[in-house]
Structure I
Amino acid sequence: MAIDNSKINIEDIGFIASHGTSTILNDRIESVAINKIFGEKAQNIPVTAMKSILGHSLGACTIIEMIGGIMAMNDSFVPMIANLEEVDPQCNLSFVMHQALQKNVKSFLIKNSSFGGKNTAIVIRKF
């Protein structure tokens, strides 16, 4: 719904800021959802998890990731996932590992959840 409401093409999503809590069940469910939404294009969209750098900030996680994502978009890069050394084979996405990715990004998707059932999906784009 966030992508539909943004009125942009799915191809314009430059990266996904995932919930990415590094728990087996959550990561697998999130990977399935991303693959379902993006189909074959999912393999070409960089996926990051800013929580790996910042920690889980509970109810503030979406706004913090929005600020981080906007800064990354303005500086033309996608942050890496800190400490990700081995990917679960069932999480078949294009994770940004080992170093940030230089990329001109026009928009990105934040997919987040926090304790208490607060689920968020937001598309941020440049104007």
Structure II
Amino acid sequence: MSEYRWPIRVYYEDTDASGVVYHANYLRWFERARTEWLREKGYGQERLRLEAGVAFTISTIEIGYLKPARLDDELQVQTRVVELRRASLIFEQSLLRDDGQVLTTARVRIACVDAATFRPKALPSGLF
């Protein structure tokens, strides 16, 4: 399936006292990249909740911290869907420096749920 790339710059607020990115920020960046990937496809999460009655929730996430990102780094989050099921999908994501060096990887299973009940619900047709 197609790949999406989203640019990031590391700011002071993203780092600890040593200038290295705090570990939880990688999760935020991966989340934002998935959101922007969806928006690029023409779907905002709020629109999907209101019009299709669905929401997305993480059911599992596995993350590998390979090398640190540092203050002022220019990075990209690479995002792609690697598995699509009736009510879930799996993303593989990587955080890369502009030179292509992989800093962090993640494998994320997202469940599609009914926005009111949070019970599993089929992905909207035509979405993927």
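Just so you know, all these numbers are worked out from the coordinates, no wet-lab data involved. No experiment lies behind these values; they were computed from the predicted model shown.
Key figures
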{"quantity": "Parent structure of the calculated result 14.9, 45, given that Rg and Dmax of the Cα atoms in Å, for residues 12-83 alone is the read-out and I, II the choices", "calculated": "II"}
{"quantity": "Structure from which 0.96 was derived, Cα Rg over 2.2 N^0.38 Å, options I, II", "calculated": "I"}
{"quantity": "Entry that produces -5000 once helix-only ellipticity at 222 nm (-39500 (n - 2.57) for each DSSP H run of 4 or more, over all residues; to 500) is calculated, selected from I, II", "calculated": "II"}
{"quantity": "Label whose coordinates, when relative contact order in percent (Cα under 8 Å, 6 or more apart) is calculated, return 29 (choices I, II)", "calculated": "II"}
